[in-house]
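Rule-based calculations on the coordinates, nothing more; no lab input. Keep in mind that what you see is a predicted model, and the values were worked out from it rather than measured. Cβ atoms are built from the backbone, for glycine too; each structure is taken alone.
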Structure I
Amino acid sequence: MNVSWIFTNGAALDPVRRLESAIPAIHAGLDAGITLLDTADIYAPTWDDIGHNEVFVAEALRTWSGTKEQKDKVLIATKGGITRSEGEVWGRNGSLDHFLRAAEASAFRLGVEQLDLWQHHRQDPNIDFETQFENVMVLKDRGLAKQVGVSNYDAKQLLKAIEIGGTPDQGGLVSIQNEFSPRYRHDLDVLEICEEYGIAFFPWSPLGGVNTKAAISESSAFDEMGRKYSVSPYAIALAWEMKTSSSVLPIPGATRAESILDCITATEIELSNADFDYLNQNLPAQAVVSNELTPKPSHRA
């Protein structure tokens, strides 16, 4: 998201930085073995440039020097369900018509006939929950997406989605993308459901709170543990998340090759149980519940 975000002066917005920084950063990750790229139609600098990041991701994968076999192993996850109109008016649309048009547009921008994974980005409070998720499943049933997932669902909604569409083994939803980090830990019940049913959990904003000072020292517990393992505190945070649940697949929003490679070191860290407990005992204060979960749609009568 960050390379296409005007608020972060995204590197993909400038033609020179796009070629000299943004795309090489993705290539560095792919060279190192990354096989999941997360994007969304709404990741764009302005309302009239929807799909900017999808075009960028497609270009990065297309220009990568990897073999066809290597490229075929890369899964691109995208999302839809948020709207932006003239004047930067944001909204949500959970209708089947919108989902179909959004998925078709995403496939076109990504240069594929069928999306690897399409996820419902935000819920529409004007359409009942059951209808919205049934609309998600239509994308898979009609072949627009090989797999489908959701984003910003709470535990009750996730269980209802499983009831409607089934588990991954049953051809139902395979992923959920919710906020989760050392500072944002509200969805532990969602993680438990993911573990039970084999659903992948993609934590967005996974590095929140890493730099928050702990009461026990002048640095955060993640700083301390980073020094012990000779890695960055960010890598420790990602390792902590993966040890918290086997369902977690972190999606850090790194934009530089150095940052991406640093994040990858998390996969090589094996936190001891004692170190994991130490981090849990010194986590930063819990952030307030995100408003991304509101307003919630009603349930069908």
Structure II
Amino acid sequence: MPVPLIDIPADLLAELRRVRAGADDDRDAAPSALGLRPLAGGMQNDLYLWTSPHNDDVVIKLYVKTDRQRVQREWTALTLLAPHSLGTVPAPLWLDETPIEPAIGMTRLHGQPLMKAEDQLSTLRALAHTTTQLQAVPLSGLLAELPRIDTGEHYMIRLTQAWPELLADQPDDPLTPDMQRLLALWQRSGDADLVTAPATPVLSRGDANLLNWMMTNDGMAACVDFEYAGFSNVAFDAADLIEHISGRAVPDSIWTQLLPDLGVTDTNRRQFAANQRTCALRWLAILWKQRDRRRDEFTAQHERVEMFYSSANPYA
């Protein structure tokens, strides 16, 4: 199936950018005046719904942030997936590479937020099925050359450089000794060697946030937001998904049942466990910096990391 490309609505985009660059009042009035409806979910970039002259719903993603090849990653991922007709990712329509606020047009997916589903096990099993479909698509071009954003190696930079330095600067903080103890446990465990060990590369969205998933009307798990896409490996992506902070809404009793669906086997189980501890500790480092503002989340994450180094670990 060819990519359903359509003409770029150049005049619409030019006017949108012009108004967005103006006064605040104009910025607020711009979308509706231009026939655009702002969409929720664009945390770092802006999303609009537009009805094309052919009466089709088009999602316009306007990139405020263009670092790390976000636009190229997302467009390449969508065009790579389009011929496979999965029905669980947007189809690309056009790419506007204007230097300031470039944009992508894509089809709209219909469904309900995945995290609102009552049957978490079935819903997440559908997510795992879609994930394995994405991973089965052969890598080529840019995505075969670029690792996904936020790799295990990237997480280790925080754990071996950035966080130890911050802790060393706060020796009188009552939490510092315990954080340093957990870091020392991780460093002695050999996890770093397993995280960086060679593994078969697969296509990865690069973003484990469960808020980017929905259940379609026909019961499939669909996902959006490929601006972090690149290659990864099955063990790391499974660990990153489970340990993402959004995953704390799912009990471990469900996650452990889903390990085979996410590609965790006897062959890569040790790599998965090492990546899981690394991802969990990385989230502890993030929440440690925000421990006053997000105290409950920090406390829960502290307990979780402790659990991974105890006999109570349900994944062991």
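Computed quantities for the displayed model
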| quantity | calculated |
| --- | --- |
| Answer label among I, II for the case where percent of Cα pairs over 37 Å apart, calculated from the coordinates, equals 13 | I |
| Origin of the derived value 15.2 (mean count of other Cβ atoms within 10 Å over residues 96-103; candidates I, II) | II |
| Structure from which -13000 was derived, helix-only ellipticity at 222 nm (-39500 (n - 2.57) for each DSSP H run of 4 or more, over all residues; to 500), options I, II | II |
| Top of I, II by Rg/Rh (Cα atoms, Kirkwood Rh), for residues 128-191 alone, largest first | II |
